Structure I
Amino acid sequence: MSFTLDPALGIPVVYLVDDEEVVRDALAWLLRSRRLLSQGYASAEAFEAWLAGQQAPGRAAWPQAPSCLVLDVRMPGTSGLVLFERLAERSLLPLLPVIFLTGHGDVPTAVAAVKRGAFDFVEKPFSNNALVDRVELALQASAQALLARKALGTTARLLDELTERERDVLRLVIEGRPNKLIADGLGISVRTVEVHRARVFEKMNVKSAVELANLLRDGGLA
């Protein structure tokens, strides 16, 4: 399959968590054959320790580049399923899609995990091409989540630049109220509403109330 990502998002990384070194090495080689970088961890605990460093106070939100996690279901110590649940609690799944590696007996468990937010599962022994195709799809999903996070941050910053009165007008504009009703509700003149409305549109980089409402809705800020 064709795989392209926005270079501005950074270099994609595939994280491999499997207690078998031979599996990690084989997966790393397979990913390199598709020009994909990977980082391997022998346990869920090792990956969580590394992740804790990435999420330390003062550091930029992680991940910064498209990422996905190829995760074995059954491992000594913390299982892949427990790690998955912890990642879900941290709201990382949209940014870090999880692909489970599973034996035949674990397929029902993997299916249940997919229903709870895992990206996919691959049964061992797996087709090399099929696995990497799914990894590439997961990286594309991660890229979309990163772009959405970036857009949300941009919209939030634009909202912060509005005055309190401009935010009052914005709320009534996206409710669909005409200028006369906004003026009556806020106890100001229609002309003042028009001025605030124009400033809101300019600061938010939109041209209409519909575009403004869509911007806030897509950013989860409506």
Structure II
Amino acid sequence: MPIKASLLSCDLLNLGAEIRLLEEAGVGGLHIDVMDGNFVPNIAFGIDAIRQVCAFTKLPISVHLMVSNPLQFIDVVTYTNVQYVIIHSEGNRHTEETMERIRNRSSKVGLAINPATRVSDVKDFLRLADLALIMGVHPGYGGQTLIQSTISKIGQARCSNPEMLVAIDGGINEKTAYLANREKADILVVGSYLFDNCSCNRLDCIKEKLKILCKED
């Protein structure tokens, strides 16, 4: 079970050290949220930050564009180790064009699904995707509690495109990871649970949390 660490919840004043810590702990990749203060009421990680992170680490990276016009970002976020570029269809009149642009830039295409969005509403886009990112919380802020009704979307998304991987992002901890694993999620995106309450030996703490998240029983 690959675990991707959301950098939104790490110590931003020591970002390089945090990434090295995650590498040593054996995390499966990094998840970078880009927020424009419009699509979601928060601002996070701009183009320069993504460029520097990509140059700093060889870990596979997912770039999650929580922005009003993702099409304008595609050409500047598709670096060599960007594995997935993830967009939203909510409020996006150019979803299919944006997905095609991502693929043409040699990154894999991800489609995020907000809690209020039904899988059936985006099934045509899911057929074009390499990854479905089920949002377990309303996007924009870390540390939220999982909306448990979103768990069922894991199986629903998989039925829309059996060739696609399905990830879940938001509110994942030792209890909710069990629910996601039971639904056969392929990837867990984890933020505050991974970084919080690790004041002593942070490396051993994160390693232990990664083991706990991967347990299926």
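Rule-based calculations on the coordinates, nothing more; no lab input. Because the structure is a prediction, the values reported are computed rather than measured. Cβ atoms are built from the backbone, for glycine too; each structure is taken alone.
Can you spot which of I, II the value 2, 13, 23, 22, 20, 13, 6, 1 was calculated from, given it is P(r) over Cα pairs in 5 Å bins from 0, in percent, for residues 74-185 alone? Going label by label, the one that fits is II. Across the set I, II, mean count of other Cβ atoms within 10 Å over residues 50-57 reaches its highest value in structure II. The greatest value of percent of Cα pairs over 25 Å apart among structures I, II is that of I. When helix-only ellipticity at 222 nm (-39500 (n - 2.57) for each DSSP H run of 4 or more, over all residues; to 500) is computed across structures I, II, the figure -17000 traces back to I.
Of structures I, II, which gives 4.2 when distance in nm of label points 7 Å out along Cα→Cβ at positions 58 and 138 is computed from the coordinates? This value belongs to structure II. Out of I, II, which structure matches 2.3 when distance in nm of label points 7 Å out along Cα→Cβ at positions 90 and 194 is calculated? Of the options listed, only II reproduces it. Output the label of whichever structure in I, II has the greatest value of distance in nm of label points 7 Å out along Cα→Cβ at positions 10 and 178. If we compare distance in nm of label points 7 Å out along Cα→Cβ at positions 10 and 178 over I, II, the biggest value is for I. When relative contact order in percent (Cα under 8 Å, 6 or more apart) is worked out for each of I, II, structure II gives the greatest result.
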